[in-house]
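Listed after this line are the structures, all set down as structure tokens.
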Structure I
Amino acid sequence: MPGTGLWRTKSVEQSIADTDDPDTRLRRTLSTWDLTVFGVAVVIGAGIFTLTARTAGDLAGPSVSLAFVFAAVACALAALCYAEFASTVPVAGSAYTFSYATFGEFMAWIIGWDLVLELAVGSAAVSKGWSVYLNTVLGYLFGFDPATTTATVFKLGGLTIDWGALVLVAGLAVLLTVGTKLSSRVSMVITGIKVAIVLFVIFFGLFFIKAANYTPFVPAAKDADQASTGVEQSLFSVLTGADSSAFGAYGLLAAASLVFFAFIGFDIVATTAEETANPQRSVPRGILGSLAIVTVLYVAVSLVLVGMVNYQELATTTKPDGSADKKTLATAFALNDVDWAAQVISIGALAGLTTVVMVLMLGQIRVIFAMSRDGLLPRSLARTSTRGTPARATMIVAGLVAVAATFFEADKLEEMVNVGTLFAFILVSAGVIVLRRTRPDLPRAFRVPWVPLIPLLAIGACLWLMLNLTVLTWLRFIVWMALGVVIYFVYGRRNSVLGRKITADK
């Protein structure tokens, strides 16, 4: 186990050996098909159903489809790196475990803390989107207008409580405690419904496309007095002296950084490697297969959406009660007076977003499980129940997600997820280069081509997207990571299983 102090590394062999501990053992029940379903289940959701319309209306206009392409390229480059790592180190924890084997314990902790930002906050953000669609469905059932009334949110004094999101998180926590295989089966059924709804949108929406709606494809940039400025601008637009990052070239780049949220999920397939029957083969196929499927669907849906209605009709407005009226995929059909289709989409989205939250929570639980097994978090969280699932970690994650989903706004959560995920992608991509040099002897069922070129391109693409997130998002990210550093030195470093073993061997 080379390295000391902050840079002590946990060997790949030790990581794999730890999976045989009877007290923390996970069941290997997942197949390539299960992983692909998990990937598609989590990726197809917030991007199509809640984010596409808002991004077109507020940032990019018709060029939102191009923003998806930019984000997909960055994800594809990072996906290749994830696939190599997952086939080499088939252990729960994803980027956290990979970093422990390459950069050492401190960086592993940093990336694990960062993954909390990605997965737990991502779960909360999508839960908010689920609640928006629940409000729409309730409006259909009980006859109120969802555009002016929000039934799933109520105010208690100065506190805004989203009970819809809270109910979803609580129900999924129970399901994930019961077992991963059952979760996979439920996900498979709902994902089938979700994909059918997406295909319905693409093919039925073609009949309502108007060519004029694609012009201008990249709308002119908004003036400073018409758009968010200062810390609400993208960091890149501030650094280059632009007035705002709404529409125009800066808007397109900011949109790519925002819709990147829609692709989050393929990396979660890597967190289930320890529960996969043949991880060396199945994990790379699950990662790359799910990413390829959703990229095609995303671009197709975004093109249809902005062709059906003028992008300005998709802009976020304010409801009479003061809350934001954020447009969704169903809005395009409602504006074309096809209310029955909007209702079908809303119900399908309600089911579809359920699986997104479920798989994001699953990924977060596995990261917490891996960090706890290493002693960087309380070891009791790594204990598995008689059903072979980390029940305590599940309850902790569910509690964190429930608080964020119930009390915080979705748009702020989404940007925080993006900056955390991009940072994780950068470390994983760099890790491929490092591990190729330090451990060329390791068997790799999947190998990234053209190393170091592909990992370097992945790093560059992710850095570019990070620069186009808002200044405020960067400030929050820095505060979050500083908090993580404090927790590591107060608890994690002292209780590290690896650290104690090194000390005992001296």
Structure II
Amino acid sequence: MRLFLGGLVHESSSFSPLPTSVQSFREGVLIHRTEPQALQQVVAQPTLTGVIAAATRQGDTLLPGLYAEAQPSGPLSRADYETLRDELLADLRASLPVDAVLLALHGAMLADGYPDCEGDLLQRVREVVGPAVPVGALLDLHCNLSPAMLDSGAALVACKEYPHIDYAARGEELHAMLAAMVRGELAVKAHGRRVPMLGIFGTTLPPMSDFVSRLKASEALPGIVSVSALHGFPWADTPHTSAAVMVLAHDTPAGADAAGRLLDELAEAFYALREPASARRLPLDAALDEAVAAMAQAGAGRPVVLADTADNAGGGAAGDSTFVLRELLRRGVRDVALGMVWDPQAVAIATAAGVGARLPLRIGGKVGPMSGDPVDLNVEVLACRSDARQRSLTPGGSDPLGPAVAVRAQGMAIVLNSIRQQVFSPACFTELGIDPAAMRLVVVKSTQHFRSGFDAMASAVVYADSPGSLQANLHELPYQHLPRPVWPVD
């Protein structure tokens, strides 16, 4: 089939101190249809691995459109969103006729005047291709599902795992669905049900791993095609911010009935998990107490991993907070690897000094109040690199760290980098000569995605709810549009 591929991916935090612009996408991924290698670049995107594999087997003609992806941060300006959206729609018009459209989206993208960018985009895509052409979208499970997204008639499929290790499988699933629709063998309709809760629900362990198994088993029921549990993105302040369950069912009365029954069952089951499945995030002092105790119990074996969840660049935080670093220094904790602190200025200074240099360095605390105060340390420069990389959000890809350095001070090895991102894998340490497995404590600025890379080495994992843009205490966030009631705010 003639398959149009495009993407507009951004997780927008209403409370992020960092603005988002077209330049943010240039610093991430921004592929224009008119570029000579546009198709090759779009095909290489890790999120589309499963889609491309299925399309290649089927012998599809792939028609690339705009593909744009930026690190999570604040909402876009109206002009910048409309610029990107309109370019993608123009690319689609230029590619007509198409048999199907497949888009990589997120589900929590915001812009000034657009509290639902995905709903807006999908509605406009439908206007371009008409009611008969199948449209599909691959979503992050931290999507805030909106009525406009459902009403667009698109086949919506979200990843089921957190960490998001299943994008390839979901891409294969979505491609197979669109192909069957093109052949006239399948007609689907999306149904959704709000689940009035918000939280961080990792799927690596029960009870969420069992719930994911239930979702997959439900897809074998008569009339049911696909089932997604959407966790919602708590830091997007919109009228549709919430967890939800979504079912794609046969577009028949029987399919609608089956979807309704399944939505009732799964929404109730998901809501019942709100407390047992929610990540146990401790105030910083309590988290460090628990980490230190776990370190003593582990002895010289595997390290304890402490997640600095509130400073996760993957949710829109700056990635340069110093609250954990300062407290570790105060307590005198040693044999620590800590990363990554987003601090291009400190990286440039340490790089200019060179490996082996000893110098005073001001680290972090540069963006705003939620970053804390800078920390001044006398450091030794251990490594300087401009080509270091780590595994991407989805397996199969890798992301550059930008110019990066490792420095040592007071028993700690600290990684500083220049491209803001969360920790996904141990490579962000090992690429700079630090073996995290040899440390007693590893501090990662991440919420959950680190687990796929660090669980094998960790003797224990502790989640710290330090101060920051992604603090877990949702009661403290100045929501204006959040639908109420919602757990745990109410």
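Since every read-out is calculated from the coordinates, none of them should be taken as a lab result. These numbers come from a predicted model, not from an experiment.
Worth pointing out:
- Answer label among I, II for the case where semi-axes √(5λ) of the Cα gyration tensor in Å, for residues 81-136 alone, calculated from the coordinates, equals 31, 13, 6: I
- Structure from which -20000 was derived, helix-only ellipticity at 222 nm (-39500 (n - 2.57) for each DSSP H run of 4 or more, over all residues; to 500), options I, II: I
- Ranking I, II by relative contact order in percent (Cα under 8 Å, 6 or more apart), the structure that comes out highest: I
- Source structure (of I, II) for Kirkwood radius over Cα pairs in Å, for residues 289-472 alone, computed value 20.6: I
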